[in-house]
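*Asks:* These are the structures, in structure tokens.
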Structure P
Amino acid sequence: MNEQSAINKKAWEYRAYEFWTKSQGTPQEKAQDIIKNPFASLKKHQQYFEQIAGKRIANLCGSNGRKAVPLSLLGGEVTVFDISEENKRYAMELAHFANTNIQYNVTDIYEIDVVKYGSYFDVLYLEGGILHYFQDINRLMDILYALLKEGGQVILSDFHPLRRCLVDDYTKINYFDQQLQGGDLAYKSFFDEGEQKEFPEVSVRLFTLSEIINAVITSGFTFKQFEEHRGWNNENIPWEFTILATK
């Protein structure tokens, strides 16, 4: 495991289960919410999962299972790859209370066994702001390409790089920075100020939009669609994006 991955593993295993319980309810409570309408849990990505019964789906950086469990309930054979044992704990309990099954591998994405899982999956699903945890985006895309079956598709959704130029003070943002930098753990602000002092930092590398798009293309994927999404409260700025590509 490289240094960046080791830093991020330590961070995401710090009180993550507690955070998910605070923010989304206990796994039992969250499961009941998902069971009511699994399709709704996929939110803006519903269109990509209309017919997934029997398909092998890899949910990479799948976190607490909030997407893996509804995908499983809809008939997918879902495997999660994520670096955090705390995330796994919540996800497996979530699947249990939803009366469904998911496979969950705690691993650095860089260390996925591409011999075992080579050309194994029909669909790869990555969402929720994960690209900045990978210093080498081209290596990441090569791994994704190796995991996907011929004719399969990858759905990649992440924070829009232009968002940080529009929301933050532009004098403090260098859009073209390429170095690793420290940052706050995503859920740090959900805890009391006194407790926040104890939170470990994450290590991130921010990418430009062209770096992301070119990494998808040069890995060998066929670029099919690029969508931009408004802010979570319908703000009129590019907040997230979704790429659809095939092998």
Structure Q
Amino acid sequence: MTISTKSMIKNTLFIILFLSLVYSCQEVPNRIEGNRLDIDENISTNKEIEDFIAPYRSNVNKNLDSVISYAPETYSKSNGELNTAIGNLMADAVFAESNPIFNKRTGKNIDFVILNHGGIRAIISQGEITSRTAYEVMPFENSVVVVALKGKQINELFDYLSKAKRAHPVSKQVELLLDKDYNIKKALVNGKSVSEDDTYYIATNDYLYNGGDRMTFFHPNDSLYTLDYKIRNVLIDYFKKHDTINPKIDNRFTKLTAE
């Protein structure tokens, strides 16, 4: 134990003793009473506070409601069995916006992206897309991380997807085909079969990396790269670069209907 640590402990004990002596000399009330304050429409507005907040609220709403893209139709995570248009858009957006950052820092490329179906919290409605749309679709503070995994873990990841029976978003670099009983018939990354000894760089969010949705295959890993880039901001940046979005359900994650 260092001298500074001993001194800190000594000072803390002295403060605790001093406060104990002070409060022991004071009369302690036998009863503490309180009143319930209901928060409802009957509470009057404080004009001074409202006047102070008003310009900030106006500026925030102006930024959130600024049009940054357009959706030709409505996109929902319920439209599709194993891949959805909105899920594909999110995974592809994470790849498109994150890979240049990752490549600049490491000289490597992201192999593919995996997100979670439950992380999509709203539809993208037909019509104008605003920054507020991104906040509604992704209200959480989740950020992009890139994990270096061996091919064996990639196979575990695909096995997880095959058993989950949910449209967890994966980017277009993946082609995963299941039979009618949800067994894997084909699994490709960038058009190639997975090699168990190779290293793959997978982008996801920090919630999933830490075991969210029981995605335990991220551990152990060769390395972790934190991009400090929120998924919400990824979407905003992606929308700003595409005046009209056009996501589709495709063959990246599908199931045979018959043998």
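*Asks:* To test your reading of the models, identify which of P, Q gives -12000 for helix-only ellipticity at 222 nm (-39500 (n - 2.57) for each DSSP H run of 4 or more, over all residues; to 500) when calculated.
*Replies:* Here the read-out was taken from Q.
*Asks:* Let me ask something else about it. Just checking, which of P, Q has the largest value of distance in nm of label points 7 Å out along Cα→Cβ at positions 151 and 223?
*Replies:* Once distance in nm of label points 7 Å out along Cα→Cβ at positions 151 and 223 is tallied for P, Q, the winner is P.
*Asks:* Rank structures P, Q by Rg/Rh (Cα atoms, Kirkwood Rh) and report only the one at the top, that is, the highest.
*Replies:* Details: P: 0.94; Q: 1.17.
Ranking P, Q on Rg/Rh (Cα atoms, Kirkwood Rh), first place is Q.
*Asks:* While we're on this one: Taking relative contact order in percent (Cα under 8 Å, 6 or more apart) as the criterion, which structure among P, Q has the greatest value? Could the numbers behind the result be given before it?
*Replies:* On the way: P: 19; Q: 27.
The maximum falls on structure Q.
*Asks:* Quick one: distance in nm of label points 7 Å out along Cα→Cβ at positions 63 and 183 came out at 5.4 when computed from one of P, Q, so which one is it?
*Replies:* The value was obtained from structure Q.
*Asks:* Upon calculation of distance in nm of label points 7 Å out along Cα→Cβ at positions 31 and 199 from the atomic coordinates, which of the structures P, Q produces 7.0?
*Replies:* Of the structures listed, the value fits Q.
*Asks:* Work out which structure the value 3.1 belongs to, where distance in nm of label points 7 Å out along Cα→Cβ at positions 79 and 103 was derived from one of P, Q.
*Replies:* So the calculation was done on Q.
Each value in this text was obtained by applying a stated rule to the coordinates, not by laboratory testing. The structure presented is a predicted model; accordingly, all values stated were derived computationally and were not measured. Cβ atoms are built from the backbone, for glycine too; each structure is taken alone.
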